[in-house]
Structure I
């Protein structure tokens, strides 16, 4: 079974499990409808895929780790619901966001529900005789720690929005921010899979390195798609990072390398809520001229290379091949 087939199989397993966790008959209906909304709208299921494949790589059983895979996906969707509220986004995955369809208070509660359900589901792993309860506890600790770091990263992201044009943001600060905001949950996904699969400390650490590095590359690719992607594939407006004044490495690099006239153009449109398609194209032209798009794409590929090196210690198998192919996919995906 190849990478794409394995990912599709993971989606089926995870979606079926989530259907039971967030059953349509559960009340209050509005709360559970809101909690299910983004999950039903789609998603790649990359994080649960990381859990399952990491488990298989250390010779663990995919069904024993399935609750953990679902838990990570619920955590991820919890962050999306709350992120959309903070960013005032109206679309995600091609559908209206939760707070737009319902309201902000219910969207916050829906996110909270997903967070708590994640830990309820995770402890279902203890019901499998071959899984050590101590390892499940360690997995829970790592997930909780990753969410704490994720909150720090989100706070840094919000803080950076007002700083780029004023005092500036360094590349080091940006990398530190996306490590927390994005990479830690992918790292935790790999750690959890390896832990519950019975992997040794060395294997857990190697998969942690793999996960955090593809996480860094993933966020950089996301930033690139935010300016050069296609709206119909992304499921949200292109240029939203520019409109919201988001601090991405593309803009950090551009401001540091732009000429005076290029800086004036970038400053004119950076953070402006309304920007025409023609003006957006002018900004993208500057981002290309400064080499910023190529720079970020190249750096993302370097992180992917580091991630793949972390898997060298493992024997050849389907799970290893799937993780290697996933790493390559991270930097070529279009949504």
Structure II
């Protein structure tokens, strides 16, 4: 679509903590991209960010990013409850967009965003950057090479204890049901569920139970779910945010072996099968979005498809809502 462009100028809406190291710097480090503008509701905060990251333009008005003729594409890094609001405006402005995960607080909102970009034939990406990280590409390589035989089942258990912030009663948008109905499930489990569809294919059906066991905040804090992929692979997951200890364990079982890894933790990826036994620690880059952003450059300027698009992000939103029982 933008194959002949020499430089794509990006603007960020919401230059908060996630953009400091994880994502923001990757835009300037990617050849063909430039981070040209940032927006934050606190103007002093926007100015501080711009100075430290050498961004030429800053504002506290999102319209000055979206409608700016000097900005070619927009990265929305605000909390999920404003993703639709800003996303629809970016689509109306006719610009490519990357939206932080999850795509929106609900499948219905995600679908509205998706349709807005589809109707204008505009590129839409969702920041499920794990699809682009070498650690998980190694797992996909093992699976694609059939090293554990036919995949039968995937199981993920993610738990952690209540944080000091949770116990303090202070406001946290990540546990506000109006912004993130699933609480930490929305923020953390979305990464894994999206990754599983990347590794094993789309999910045909899913269901689950969600409750609030601790009463520390308004969102859910304990969720369990099960699903089946279109290719017949079964799956199960449990996400407990009031447990005694933290765990992050994934097991993929095949007819000839198993793969173990962590979605969010810093642990090796391991395979134990008839064909291969190996444990590898593949370090993540300093800027976690580095390969995700590089793949957006390839999609926009070189016409090489990106692994995390509006279509894949929409599917993940549907799976999450099925597990939460909201659709």
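Only the coordinates and a few stated rules stand behind these numbers; no lab work does. Just so it is clear, the model here is predicted, and its values are computed rather than measured. Cβ atoms are built from the backbone, for glycine too; each structure is taken alone.
Annotations for the structure displayed:
- Each of I, II could give helix-only ellipticity at 222 nm (-39500 (n - 2.57) for each DSSP H run of 4 or more, over all residues; to 500), but the derived value -23500 comes from I.
- Each of I, II could give distance in nm of label points 7 Å out along Cα→Cβ at positions 18 and 306, but the derived value 3.0 comes from I.
- Taking FRET efficiency 1/(1 + (r/R0)^6) of positions 26 and 178 (r between Cβ atoms, R0 = 35 Å, to 0.05) as the measure, the highest value among I, II is held by II.
- Identity of the structure behind 2.4 (criterion: distance in nm of label points 7 Å out along Cα→Cβ at positions 10 and 234, calculated), options I, II: I
- Value 19.4, calculated as mean count of other Cβ atoms within 10 Å over residues 130-137, assigned to which of I, II: II
- When distance in nm of label points 7 Å out along Cα→Cβ at positions 162 and 194 is computed for each of I, II, the largest belongs to: I
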